[in-house]
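Read-outs throughout are calculated quantities, based only on the coordinates presented, and are distinct from any laboratory measurement. Everything quoted here is computed from the prediction, not taken from an experiment.
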Structure I
Amino acid sequence: MKEHTPDALARTTRVNLLFDFYESLLTDKQRTILTYYYHDDFSLGEIASEFGISRQAVYDNIKRAEAILESYEEKLALLAKHERLMEMTDKLERDVKAIVTNEWDKQSIIDAIEQFRAAEGTAREGGESSWQHLKA
């Protein structure tokens, strides 16, 4: 059974984000196992049954795929760049709301920030996760 502690949830969130950035660099089997485990919430036993392997083999595959994702992040830093971009756009939005007094101008600038986020794939709401195509 999976833990649902704050640390476990933070870890799950991180793996999901890393998966979004680097999934195409994983093998089909790694992508599928991570999708089953993190997105579809399958147990190790359910995944083992699906692949005809032991739970230990599933666990090892998950840990190996996580290590690979972390290795890509260490080299490419796409998640770190994404997080910095989000911090900067959040600060920009807060500053605009604090400085601009004309509501029309304020909304126009906020809309431009949202368009930037959408173009960068960092939209706050309604964005489709890369997991979605694997669900079909």
Structure II
Amino acid sequence: MWELGGVLAWSVTLAIYDIAYRRLPDWLTLPATGLAVVAAVFVDKQALVGLLWPAAYLALAWRGGGIGGGDIKLAVPLGIWVAHHAGLFGVVVAMGLASALTLVLLLLRRSPDGPHGPAMLLGAWTVVLNAVN
């Protein structure tokens, strides 16, 4: 659980940035991606199942599903982090929570687009906090 403080600061920064600018910057997503992949390879290979999240988003983006590159890059560290704590089921739940939250927010705002990163972060945090308690 030691990583929660650092992940919280990173998550808040990403959420604020995505809400303000509607993009997830490489300088926040790429270092986390590299760190997560290295940690998974050397510490918990089973956490690599979390790569299902960015793979699903990549498939959606390829088919024109409204997922941006920043969302795909964010899904790598989030997927690995969630899988480390809650396995494949946790990753699927986090993806579902993120999608549902984004859909609700889009419906409430009556807008066809909006930031998805904060919902991804909230979905991941919900699963991880339930898994570590």
Structure III
Amino acid sequence: MILDLWWLPIVPAAVAAIVDIRLRRLPNVIVIPALLASLSFAVYGGHIAVALAGAVLAAAVGLAIRVAARGGFGLGDVKLLAYGGSIVGITGLTTFLTGTAIGGGVLGALYLGSRGRQASVPYGVAITLGLALAVGLSD
């Protein structure tokens, strides 16, 4: 019997999300090794172009959000988006980013409603939700 490990790429993102909730930051020690491992597996599986395109485009979206948010979206969030993009590739990027945006909107509304306008939102949680959605819906 082969163990179904579709959920495995979500684990590093979930760990990062928990750290983000507690510390309001996404440490490089979690995100960068996850990204490098993902790209390494893509090389091994022969899908490096798809994974790299997903990572670069997701990071570009994250950088655009960072500029527009003026500090409300950190570089850790950008790197976690790149990790998610490398997992889902360019083919799953729309689902990943849409799920992340919806998760971020819901999370933001909950945080604003319960903690007020000055509350910081741990966006790593939304990125993890978007990744889980994209991975769960993939073939």
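Here semi-axes √(5λ) of the Cα gyration tensor in Å, for residues 75-114 alone was calculated and came to 23, 12, 5; which of the structures I, II, III was it taken from?
Computed on structure III.
For structures I, II, III, calculate relative contact order in percent (Cα under 8 Å, 6 or more apart) and state which one comes out highest.
Looking at the calculated values, the largest one is III.
Match the computed value 109 of volume of the Cα convex hull per residue in Å³ to one of the structures I, II, III, and report its label.
III
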